[in-house]
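So, here come the structures, one by one.
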Structure P
């Protein structure tokens, strides 16, 4: 028999299977918020997998549309045979999560089917806001926040996290035919997409790596004000996630130009340790971190 408990358990199993960096921070939440955040993660994971696991782009597009149609129908009260959809709809209702954030997430995932490169940072920022900032904006409704002023830092946090992901995963994305680094950034540093694709990593790529890391750091700086605007539960999970992603960005910085030829794999112990250190240090702990 289908039950909400079973639906949320299916989401938890998906999170465990993924070995995500979010798994540990999510465990810090009380049960209801942990279940809601896990359902949100599972929803995003399912959408990502539709695009990444199906080599035929048209089939992927149809599958993603089917998933979105099923989600939209469930939101308005129609049944669903998908436990992830049932769990995330339960989460939306329980925590008053604006539905448009989840449709934005799906629109961002769809962009990976239609766009494999970006001319400008403004174009890339639109993508990042859909696939990452929208997730954060949905999540803070689950965690609890004290003021509408939380929305701006939450948006910046999503940009910081997604830019970090992009820098960590450059070779993996290249293998899928995707270059997220804006063409204008490559040109400004005397680099080209052709050089990147062929592994010709000249001197300009060191400048490019430093520039992209500095941009991500600027969004981490803007995101720090979110801490004071969240509930106590939200601050705990946010600080840990923030620390984990700062640890990943540190790994990117230390890798230098290797980010263009190797996926950055900083020690999981070091990354999680930084997240827990952020948690232990308390309010606004990242001032002064490099």
Structure Q
């Protein structure tokens, strides 16, 4: 595959299991002149595994503004550049937005090389409604956190969060306030050797072990609508019962009515029985 010049490739990398990388991603990284890495030490483990030796440039949230100008310069010189994050799909709760926006302004092609994401990986095994909202990392300050969770609690979609394991109990206690009667899936070390996924009703969750490490992916289930109960037209039921009882038995009359009306069978039976008794008397 020939790579385009005056382009930046956004390359997805594995979130744990190195075998999850795509053949296209390997090819692009091998043909890149420069690879932009969030953490060069972590990226080297992946690149060494696939025998990829390229010039690495550190590109993270603390230096992305400063590095952007130099990166654009490399692209304009005809060099092929790729951007990877520590794991998963770049720009999703990872740096790169400043660079992409600058590329768009300067007519530099941005080419996605799709692959693994902990967001879709978690959603695919959650069993929750697939209309979902990805939020990522929540605020650390309590006042701001309460504001955000209050806003999020109103929407009806499933929600995906990234939570630092050391703060899991802090956030779970907040979830109990704002996401009552919803389910929660917690995914630990997705695709890795010690992968663990468990489900629980949010109200029933107890404090978790402090031995958890790294980032956790949490999925809150979709909110169930509290639809108003349909008002039953009792007169309509009575009229139907009187009509059917002229031709059918009590049992058949009840069955015919509940077939088309959303009403408790016992209630229909009692209405029909009263009409039958009045008729017999």
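Just so it is clear, none of the values below were taken in a lab; they were calculated from the coordinates. All of these numbers come straight from a predicted model, not from anything done at the bench. Cβ atoms are built from the backbone, for glycine too; each structure is taken alone.
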Among P, Q, which structure scores highest (criterion: Kirkwood radius over Cα pairs in Å, for residues 133-252 alone): Q
So mean count of other Cβ atoms within 10 Å over residues 101-108, computed for just one structure, reads 20.4; which one of P, Q is that? P
To test your reading of the models, identify which of P, Q gives 18.5, 55 for Rg and Dmax of the Cα atoms in Å, for residues 21-180 alone when calculated. Q
Can you say which of P, Q returns 16.8 when mean count of other Cβ atoms within 10 Å over residues 37-44 is computed? Q
Computed 4.5 for distance in nm of label points 7 Å out along Cα→Cβ at positions 61 and 149 - originating structure among P, Q: P
Of structures P, Q, which gives 0.95 when FRET efficiency 1/(1 + (r/R0)^6) of positions 45 and 117 (r between Cβ atoms, R0 = 30 Å, to 0.05) is computed from the coordinates? Q
Structure from which 19 was derived, percent of Cα pairs over 34 Å apart, options P, Q: P
helix-only ellipticity at 222 nm (-39500 (n - 2.57) for each DSSP H run of 4 or more, over all residues; to 500) was computed and gave -12500; which structure, P, Q, did it come from? Q
